[in-house]
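Only the coordinates and a few stated rules stand behind these numbers; no lab work does. Fair warning: this is a prediction, and the values are worked out from it, not measured in the lab. Cβ atoms are built from the backbone, for glycine too; each structure is taken alone.
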Structure 1
Amino acid sequence: LATYDAFAFAILGLIWVTVTLTPRERIRAVAQRQDVGRTVIFIFVIFVACAALFAVAFLIRSGKPEERHLSIRLLLALATVVLSWLLMHSVFGLRYAHKFYDDSVNSVEKHAGGLKFPEDDLPDYRDFAYFSFVIGMTCQVSDVNVTSREMRRLVLVHGILSFGFNTVILALTINTVSSFL
């Protein structure tokens, strides 16, 4: 678990450096260059969810350890679940940016779109992070309108995975941690 947590923390660090430091004028080029494709994203997100599930299973199978080992196991498992949740929605935020600024539109002034942000025709990475984390927390969209079929399908997959993660993994985690207390 510690190795996975270090990996997830490093990936999150790289993602959020990109999110916070990429100027609005360069987001289109960066988003087009960084996307790895929907299949890889889907496999990665499933891997992240499985890591969180493994962390909960690790806690369940470990039984009630000695007091000195309990806090380490709990912290590792909880860190895995939290980092996995953050990683899932951060990766989806990058995917939304790529789909929005898709390079299939051959004009610098135009973009594929698929999302309509209030008062903003050229959203930055933080806008996509906002959209992604709202779906992750609520399994719905807020003030951002989904305007294309392809984006609706991506939002549907994200919402279903978020619901599964939030329901199964977080419920198991809370139940398991409370049984140790």
Structure 2
Amino acid sequence: MKKVLDKNTLSFEKATEKNLKEILRLYTKVIKKTFTTWDKKYPNKGLLKNDIQHEDLYILKTSKKIVAVGFLGENNLEENETWHLKLKRPLEISRICVSPDFQNQGIGTIFMQYLIEEAKNRGADGMRFHVCTENPSAIKLYEKCNIKNYGLGQSNYGFDFYKFETKFKRNIK
């Protein structure tokens, strides 16, 4: 019987260098077991270490292991990209990864809810990012989180990507 994971059994936190080996193993496992545009070169140790140093890499974990990891930080997308929404301070998510052992259990949705809250806490007015057109699981996850697909975007990666964006509602106090 699978253990049910929910927000009460998971913790969301910034990744640290102590987590780096486990994070690399998680990405390697996902590359081997599921569809992804990632490979042995990306994401790599140097990139992830940089994300950790800039406090832009987040993890979702049980008491024993990391079940999801992802980047939340400044927008590093193509400068000449045309976006649909007018955002003054968007953040980008990237390299969202859920352990194959915990997929299809709502972990991706929980992780995204935490990332969206963290983006708001960091002063973002929305999010924008690319998603490979051949990654239906990711597309479904982001649409489930009410992040809209605005069609094909420009990419130098050798894959076609959709442009996903969302604008956060202002909190009225």
statement: Taking FRET efficiency 1/(1 + (r/R0)^6) of positions 10 and 114 (r between Cβ atoms, R0 = 35 Å, to 0.05) for each of 1, 2, the highest value is that of structure 2
- prompt: From which structure (1, 2) was distance in nm of label points 7 Å out along Cα→Cβ at positions 58 and 98 calculated, if the value obtained is 1.5?
  reply: 2
- prompt: For structures 1, 2, which has the highest computed value of relative contact order in percent (Cα under 8 Å, 6 or more apart)?
  reply: 1
query: -8500 is what came out when helix-only ellipticity at 222 nm (-39500 (n - 2.57) for each DSSP H run of 4 or more, over all residues; to 500) was calculated for one structure; which of 1, 2 is it?
result: 2
message: To test your reading of the models, identify which of 1, 2 gives 16.6 for Kirkwood radius over Cα pairs in Å when calculated.
response: 2
